[in-house]
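Multiple structures are listed underneath, in structure tokens.
Each reported figure results from applying straightforward, stated rules to the coordinates on display, with no laboratory input. Because the structure is a prediction, the values reported are computed rather than measured. Cβ atoms are built from the backbone, for glycine too; each structure is taken alone.
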Structure I
Amino acid sequence: MSPLTKSTLLKYYKRRDIQEALIRHATNKEIGVCYGEGYGKRPDILTYPQEVLDLALNNATSFHCSEELWSNPLQINSTLSKADIGALRIGWDLVLDIDCAVVEYSKLCAELIIKFLQYCDVKDISIKFSGNKGFHIGIPFEAFPQQIKNVPTKDLFPEAPRRIALYIKENIADALGKRILEYEQNNIAIVAEKVKLPLPEILISTTNEEGHKITKLNVEKFLEIDTVLLSTRHLYRMPYSLHEKSGLVSLPLNPAALSLFEKPMAAPEKVTTEISFLPRAVSGESARRLLLQAWDYQIKEEKKEISTKPKDVDELVIQSPITEEFFPPCIKMILQGMEDGKKRSIFCVSNFLGKIGWNKQEIENYIHKWNTEKNRVPLREVYIKGQLHHFQPKERLPPNCDTDGYYKTIGVCHPDSLCSKIKNPVNYTVLRWKRHLQDKADEEEKGKRGRKKKIENIKNKEKKDEKTNPEADIETNQPPKEKSSEANSANTGERTRS
């Protein structure tokens, strides 16, 4: 049951400073209003402070907004083409979602990200408590260059923020594991206890620069810097909105004072609104270097992936959807239902099915059934529709098997003997499908040879019967010739002697 009573909601949302803070952040953004468990109509906007209280009076519990900036959010609808959506988009904010069951670990991660952004010369950095266990770190669109490589930056959504998120994630991974261990005084058992995972699951073996095998903390098993959520029309909780599960406020913080933050500071009655999240007044294009470096970094990774991509996927023409019996272990595990990682699972499964002959409607129906029947706590239907709206089958492969943040991180990588020979779940299915087709062809060929041999045997038998049949005697009505009397006598004598 939510700790937010109607009295708490109204007392909080009737505050003029809270209303104005929400309205300021809502400018040029699509708004989603949450009523306990579900959202109201989309698209929506917030224009006047009084609207906040009116919505709360009608049982609104929290307010969410888009990462994208729109010329007219109310013109957005699910029937628009990608080009039409692009024409309405005037920009996007980078918002990184850091999520961990242990808020102290989320805080350590946020501190490292802020330091890395500062190292990349970014000056306009915002951070806020998510309201429950994580943090949101943001960079306003105005801090990015107007274009890179002759392409308007506004048109690089969601690819640019995804590349930036991956670039940051890769650069802080080792340091984050060390920081968490230092925080727990190198007692890894305490980490395992806090994150509620077996010790072997949070350890990873690797080789250092000297070639020695070492064991490190595998942070990805329990802490997520979400990159998949950076997608068109994705909403995040607005600054100064309440959180249904915790009853706390999604509170903007001073990046320099993050280490001092404690969750009780986000209690509704203690909150003040001095700090903004993603203020539009920026100090030039301070995020230029970050964007350029992240873009080039991703290109290198893509080249590496392309060079190792097996050709089996494109060589086989798949004329009908390949069925579940040919799926790899990781996809089968996902389809049994997920506790954590459901959003990344949709990303993996939709692209996987799209590459093995499934059409868009089949994929949408399949994922809807999986979400409602297999997941103990299903994702909101509006989220799934948003993710699949612009999805096109065959457009891209799912993440490779060794891509950080996916199969191993969400606990579905349980390889069989074939897995060691492939780099992508699609290749697993294609190899098994080709083997199935070959076995089927061999069986048919074997059947043909069997039928041919049977026909030949019948013909040979008929010929043999013709040779042994005394047709001439029958035709002339002559009985078979008898042996001569001399021969009979000789035979009789021979038998007598013996």
Structure II
Amino acid sequence: MKLYTFKQVLATAIMTCGLAACSSLIEVKPRTSIDSGTALTSQEAINAAVNAVYDALQSTDLYGRDLIALPEALSDNGRATNNSSRLVPEYQNQSGAHMINWTQDYYGINQANLVLDALTKVKLTDALRNSYEGQCLFLRALMYFDLVKAYAYMPTATISDYNRGGVPLILSGVLTLPQVTYPERATTDAVYTQILADLTAAIEKLSATAKTRGPIYATQGAAQALYSRVALYAGKYQEAADFATKALASGIGTFQPKANYIAGWRTAINPESMFEINFQTSENIGVNTSLQTTFTTLTAVGNRTTTGGFGDLVPTVALLADLESEKDASGAVLDIRRQLYELGTSGRGAVNTETTKFLGKNGTINLDNVPVIRISEMYLNRAEAYYRLGKEADAIKDLNTIRTRSGLAEKTTLTGAALLDEIIKQRRLEFAFEGHRFWDLKRLGRDIVKLPTTVPFTDYRILARIPIAEINNNPKLKQNYNY
């Protein structure tokens, strides 16, 4: 998606909000640059700036790798190998080995804020202005959600003695040093309120008929889907269910039947995607840190003779056991999702079972679009929300939509805690190696049961460490406990 780039012009400025630089010049073809006074005064420049916000999400600190891989390493889904040892600290939950999305997310938030600030000053049609505004509100909401997930407790599970609040809320763009502010951390509830307010506005601004641009652009359906996820994390279960229903009816993303499910993971754009990060050929992250190299040594399905990546993170024995827990009379595994895992090569050392969800789907090794929200999630969001609301029959119906599509028999008698456990199990199996598991355990207040040692929910390492530079530059900013 990288049609244009931003050039940093305040490289020495360190913002308390975590930006690497406060402002940028836009390079708009065929001109080499636009000065900061006129940078966002035309439709061409606004379009470039919006594209740059999407591009910010490609960072390896965000959806290029870490927001997908690290929640698997930190949880009980992924086991780090010694092939490159890149994710060993996260797998071992070492102090400080956690998400590092603060700087890049706040950089993207600033870019979104600059566009939102400029929209009223640029001559645009109402439809185009609404589209740009809706997209930036969606993207800002996503980035704030990713921040508050990592650096704060969730409304549904908190350790009061360790709770230092949410993250700073900055809703205006910064172009010059005098504009830099030094805010304190907003409360967690305030951050979630702002995220949902942004998504509510985005849903209003994004036309319900603008579906042809999805899923690599924000759409009304994507905003409804993200609202469902955020509401679930916030414990707003009726809203989580209602917005899941709206997202399912939006026409964004196509729920795949069993016969097509595996094939959906072999196409450049997953047909289930409601929002995904697009990578063009020139944006290949490469052999050291791409998702393909992180998760597998394979270069193609079934080809164990050619070694490609490092296979730094592989499924745990416990995850594979869950995938293989239901079998037919002959002993064959019923769950079709098990087919997304196969033996890697010996080219990096020991042979491991590896996930093949990211396998150069865009036609080049190490080049994959990254699904952020898939339509399957809406059924499981709604199933859990219905359970919390006491609507167990409705919960079972949505649960069985996922189970039967996966090749498993319907569950008809589950109730109470057993029903919730099955819903959470299906979330684990459906979204393994897509960056969900750690957050699910965290919002549920559950211990992380893994080798080499269990990490209790009461452990301070559940939260990420705020960058030290941010703490040093802002006396109002409180570091998380024990860092």
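When distance in nm of label points 7 Å out along Cα→Cβ at positions 51 and 107 is calculated for each of the structures I, II, which structure yields the highest value?
I
Compute relative contact order in percent (Cα under 8 Å, 6 or more apart) for each of I, II and report the one that scores greatest.
Result for relative contact order in percent (Cα under 8 Å, 6 or more apart) over I, II: largest is II.
For distance in nm of label points 7 Å out along Cα→Cβ at positions 131 and 459, find whichever of I, II sits highest and give me its label.
When distance in nm of label points 7 Å out along Cα→Cβ at positions 131 and 459 is calculated for I, II, structure I comes out on top.
Hey, distance in nm of label points 7 Å out along Cα→Cβ at positions 67 and 123 derived from one of I, II reads 2.5; which structure?
Attributed to the structure labelled I.
If helix-only ellipticity at 222 nm (-39500 (n - 2.57) for each DSSP H run of 4 or more, over all residues; to 500) computes to -14000, which of I, II did it come from?
Derived from the structure labelled I.
In terms of mean projected area of the Cα convex hull in nm², which of structures I, II is highest?
I
One of I, II was used to calculate distance in nm of label points 7 Å out along Cα→Cβ at positions 91 and 451, giving 7.1; which?
I
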